[in-house]
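So, here's a batch of structures to check.
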Structure P
Amino acid sequence: MTQQRLTGKRILEMVRAFQPACVLIAGGDLDVFTLLHKRPMTAEKLAGRLKGSARAAEVLLDALAALGALKKSAAEPPVYSVPPRLAEALTEDARRGVLGMLRHQGACLRKWSDLAAVVLSGRPAPKRPSVRGHEGDTESFIRAMHEVSSPLAEPLIKSLGSLKFKRLLDLGGASGTWTVPLLRRSPGAAATIFDLPHVIPMARRRLAKLGLGDRVKLVAGSFYTDQLPPGHDLAWVSAIVHQNSRAQNRAMFRKIYVRSVPGGRILIRDVVLEPSRTRPLHGALFAVNMLVGTEGGSTFTFGELRNDLEAAGFSGVKYLRRGQAMDTVIAAVRPR
């Protein structure tokens, strides 16, 4: 994401960008793309399936067709269908889809709309569920994290060079998106995924499908309140530090430090700001996402992360990889 010269016209273009976003998100929340991919139908029939308004369904479907997300036939009444190339991205069963992230962006949009009030109160925006409910939104979030990380994981891990380890701790490892490529790079190693109880079953199913269940231990818990599993020589902390305050990060780093072996390393994957805090643009905007969504989360500079790691006992803090988004990796070591 690059910064453009702002004019009045450009500002209004940016502000109006919420309109197509809301149309696409509504289509995702209502699962319009899956329903119409399975069976093209009229707006009235779709409204019946959704138990919604025929008039409103027609307006939404026409807007989706105008954006190119649906096809609208010339028949009367018109029948709507999903272009094959988009079915691979927007339907429930798509192998390389983005439906989870589409829905998660809807949750973000609801919070961002309260930004001015958040600035005045200093408190995150209230959580308002989508039509899918809190449970459905949580599922979408977990799915979104896998969708966005899965294409990135293998090449990013490869770019880090040799990562020799015997026991990996994947903190907040979800369904193993990062554990899998890390273990593939180290055939003799084992891993522990530590995550919240409701996430563990998803990890168990995915790892079993990949034939890695015997190399991965699954431990349920919260890194805020629970003790971490011991004995690891590599801790992978992926897309976590931004949801914490600096005090929370120092406490988390200390927990990792005391449960790792001497000489063990910690690798942090996240977006990292330049000292000005205005570059990269993605990082500055992601700080807003944390402002509206968390009590103390933000994006941090290398200096801030280095200071917090050193305060927890780590040393040798350095970049392993520098990126513009959630693809920067910082490393540190527990002294022997």
Structure Q
Amino acid sequence: MAKSWTAAELMEAVRAFQPACVITAAADLNVFTALDGQPMTVLMLAARIGGHPRATTILLDALVALELLEKDRDAYAVPRRVAELLSEKSPVNILPGVRHQANCLRRWVQLAQVVQKGEPAERRPSVRGPQADCEAFIGAMNTFNVATAPSVVARLEPLRFQRLLDIGGASGTWTIAFLLAVPEATAVLFDLPEVIPLAEKRLTAAHLIDRVTLVPGDYNFDEMPSGADLAWLSAVAHQNSREQNRALFAKVHAALAAEGSLVIRDIVMETSRTRPALGAMFAVNMLVGTEGGNSYTFDEYRDDLIRSGFAEIELLYQDEGMSSLIRAKRS
């Protein structure tokens, strides 16, 4: 049953973009890092971030209003707790995730045009540039997953494998979780060439690089590294059309060792395609960001896996978010 909205509630929902725009602009401009440990006047900060004085003043005052900055006469400062989350100096900052949402926001504002044209939104780089945007996306994947990865991997217990193939493994968040869970195993991380150095850096810091083979490639064009007995496909399938997923699953099937398994971590929709709500909204994110991506039902995954040669397909865990788990065996 639809909610009984009031005019005030609707307008509050529509205005929700305003704080998001203020926060993401400040993140892209690195305002919080600049102020971390050093209060500044508007002119000092504007010079640091390359901002116009009037525009910088308005942005900073909005951040004060949102209780993300403090203002003492003509000086602005960032509170310690905010700096921990939004300064590059903090080892636990979530800036990559915030900056990734800024990139999403630039596509979402084009939604009406996307619906009319049936084509993804125009990609507009941030003030930080395309390479920095790519790094923000990879960093965001770690920000979103690092805390929950061990518990997600634990849902696969008893977990037995000798060699993992982490497809689209980004900077190694999931590879690390799997290798910590199975200390005698090794892994292959397969991702785009520009991502591999980021993975090497994080795996080295985790003291696991000697157990991982890093393979650059694009699953749309390149064959998968062979020989793994467990393939892990995390938050990748939703970027593809079903046709693209069938081609991808077939490549995974061909690469797996005999009796190997594929585990998919992703959103799994109910048959109505309206629940979970996060999945319905994420489908919009795929609409504005990809040629054919979507949020899929278990029946759709099962059909595409069967067509690609897999058998014994089961929904291991149903999540309200991105961490539903589907396992399929190489027939």
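The numbers here are math on the coordinates, done by the rules we state, and not lab data. Just so you know, these numbers come straight off a predicted model, no measurement behind them. Cβ atoms are built from the backbone, for glycine too; each structure is taken alone.
The value 22, 13, 7 for semi-axes √(5λ) of the Cα gyration tensor in Å, for residues 266-313 alone was derived from one model only; which of P, Q is it? The read-out comes from structure Q. Suppose distance in nm of label points 7 Å out along Cα→Cβ at positions 258 and 274 works out to 5.0; of P, Q, which structure was it derived from? The read-out comes from structure Q. Could you figure out which one of P, Q the value 2.7 for distance in nm of label points 7 Å out along Cα→Cβ at positions 10 and 298 was computed from? For distance in nm of label points 7 Å out along Cα→Cβ at positions 10 and 298, the value 2.7 is produced by structure P.
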